[in-house]
Structure I
Amino acid sequence: MNPNREPRFLPLLTALALLSVALPATGQDLSGGTPGEWLSRYTSARTVGMGGSFVATANEPLGMLWNPAGLTRMNQNEVHFETARLFEDTALHGVSFAMPGRSLPSFGVSVVALRSGAFEKTNDLNEIQGEFNESDMAFIFSTSKNVYKRLSLGANVKVIRQAIDEFDATGVGADLGVLFDVTPTFRVGTSLLNVAGPSLTLRDTAESYPMEIRSGLSMQFLDGRGLVSAELDHSEGPGVTLRGGSEYWVHPSMALRAGYDDTSPTGGFSYRVKPDMRFDYGVSSHELGVTHRVGISYRFGGFHARSEANPPAFSPLGAQAVTKFELKAYAKADIDKWTLEIHDKQDQVVRQFSGQGQPPSHVMWDGKGESGLPLPDGLYTYALTVEDAEGAALIAHERIVEITTEGPRGSIPVVVD
């Protein structure tokens, strides 16, 4: 079979994903007491800002909770930590690590935990016998692989532990997920959670987590700076839940989010402390009050594109007449083409370097535009973009280079005798 030829059943998979979004279902409006609800309702600081609508995105370590197939959409190794303070001294924490693969499948592992505050323990006569609390913990191991150019499959194996007072139980379950890129900017996703357990028995009665279907879509716009998503979840007990959200990077270092989670609005933001470290904040409303979530993530290694001007400031009329752009790139598939664009302060392209295959180690720039004429003094931004044979693009972090022909700056002290 030609690997570049898409199988005939890919349109069918897309149709099934969209049909599952529109799947009619009835259920209870309230879900209190549903086994595993704490894990089903888990949201991270980023996803809560998007209303919990993440099944068709899932491009971060904790995204495996929505759709394990999303691991293939990550480009770098990433460590992520989350914490939230809920109601009545209840705390929610999560830590996750994911590593994208090239020839081997992508891999991830997450640990999320919920611990309640203290409750009074009474006997049959309603006499206080002390205190107890409840704790839940999930260990999740995930893997994902691109089956075809635009289709990814993923799976979770999760170990759940629950403890209430002196009783505790452990169960094992599994999730399945699929992602399909209809276009480079439009994606649909579906996941089946709890397809094989877990089932926990604290005393005499076993409680099984109900199977849940999540389906949704996401679309990027403005060259990836914006993202909108919508999702429908169906599970026994809660019935159908509608979620939607948006994300917009107003600046390379700052993103704003707004969403709607079934019955209430949500919001949040992200701030990149530096290119590889990000801080997230999310807020949501609940009938018991407002909840806040914070998270921090760090990316390293993996697949990347990088460009750096050396020196970052140069004078075409001086001793340092050119600057050297050092280029590095490593993609999941063989690199098909590369482009280095230089923009002025109006965000217009003033010079472009490009080529086929792997980018060279460096290119030289003399401060001239595409017309061959010298450009005025000022600050210019630049970034390297590479596209691999599978159509995936990697974009380097935007940096600044300066042209200055004014000569040395500063003041010369004058000493009067």
Structure II
Amino acid sequence: MTTYADVARRPEMKAVLLAHAVSLLGTVAAEVALSVLVYRRTASPLLSSLTLACGFVPQAVSAVLLSGHVDRVRPRRLLVGCDLACAGLVALMAVPGTPVAVLLLLATAVGLVTPAFTGSRAALLAGSLDAPAFVAARSLLRVLAQGALMFGFAVGGLALAAVGPQTLLVADAASFVASAALLRWGTGDHPARATAARRPGGLRALGRVLREPALRRPLLLTWVPAALYCTVDAMATPYAHGRGTDVGMLLAAAAAGTVLAEWLGIRADLARRPHLLLPVALVTGVALLGYAAHPAVAVAAGLNLVGALGGAIGQWVDGSLIDELDEAVRGRLFALQGGLLMAVQGAGIAVAGAAAELVAPHHVLAVAGALSLLAAYVLLRDVRPAAAPEPSGAGA
């Protein structure tokens, strides 16, 4: 079993992990700052919320249309270039008096860059790590992301009060520069993985992937459960408001559950134990169905934590993809996976919000739970445990 400590000790991983943590903390704090900055300028909740949507939706467009270029560029060059491009875009946001429309366009541009970065980073790791280490590395990156969300949102609010939104945006730009420096001098200059002749268009690549069962199932297991579980985030505020309490406990429980899921998945070596997949996947739906009873907030937080444990299936997804993918298309595929993941999560949040205009939030969550159970069964019903090897004879 490959542990987080085993992965973190590898030379290139130290730079990748530290760069990830630095840029994420800056980005989370900047999201708070940008949302507040737009609201102060416009007093519009819609425009303020669009600052987050502008980071989600463009990723799907970029992932589909531009992913074919990811494998044609040396990974380190692409990673550093993306970081520096984001630094410049965020620095422009920090210019006093920048019109709100320009702020939203700049946020959209950052979203367009992100899939290329994440796809190239995943391909770099896949090329330098064996399969178990790659699964553990991707899991550790997700753990860091959740930690950055919990810490960044908490500290971002305090920092916003202390130094103001413009300063936080400058700090985010600096975090991208720091990430670029760490990746430039902390990773090797690996060659590009594909040539122009091997690069199908993004839409063609997506269609080809979805026609292959060995790739289609893990990708749908990336997107569908995430789109359903993110209703927890969408409904947290109205549910807590209806219960007359603060939303923090519900969101913190979901984040803590995600971290716990990654740790348990590594301990159970879920990537290599397919007989555990269906029980793990069903956990999310069962937990969300518990909302049908309209539980107290403390119980709802427990449901959020348990429901997040289904995210451990992501480790099997990573293991399946790395086993099936040719090295020349890894960056493209991981760019599609990550970009469309953000898009379906944004869509899930939007649909849940619209549904909550018609029915109570706990009913929305319970329906999401039922759909999650159905999706888990449909996607995993034909996965069977590997047959145990027959014992050899005494005289063999």
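Here, each number is a calculation from the coordinates, and none is a lab measurement. Everything numeric here is computed off the predicted structure, so don't read it as measured data. Cβ atoms are built from the backbone, for glycine too; each structure is taken alone.
Computed quantities for the displayed model
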quantity	calculated
When distance in nm of label points 7 Å out along Cα→Cβ at positions 184 and 320 is computed for each of I, II, the largest belongs to	II
Structure with the greatest value (metric mean projected area of the Cα convex hull in nm², for residues 104-223 alone, set I, II)	I
Parent structure of the calculated result 28, given that relative contact order in percent (Cα under 8 Å, 6 or more apart) is the read-out and I, II the choices	II
At a computed -26500 (helix-only ellipticity at 222 nm (-39500 (n - 2.57) for each DSSP H run of 4 or more, over all residues; to 500)), which of I, II	II
Comparison of I, II - label where volume of the Cα convex hull per residue in Å³ is highest	I
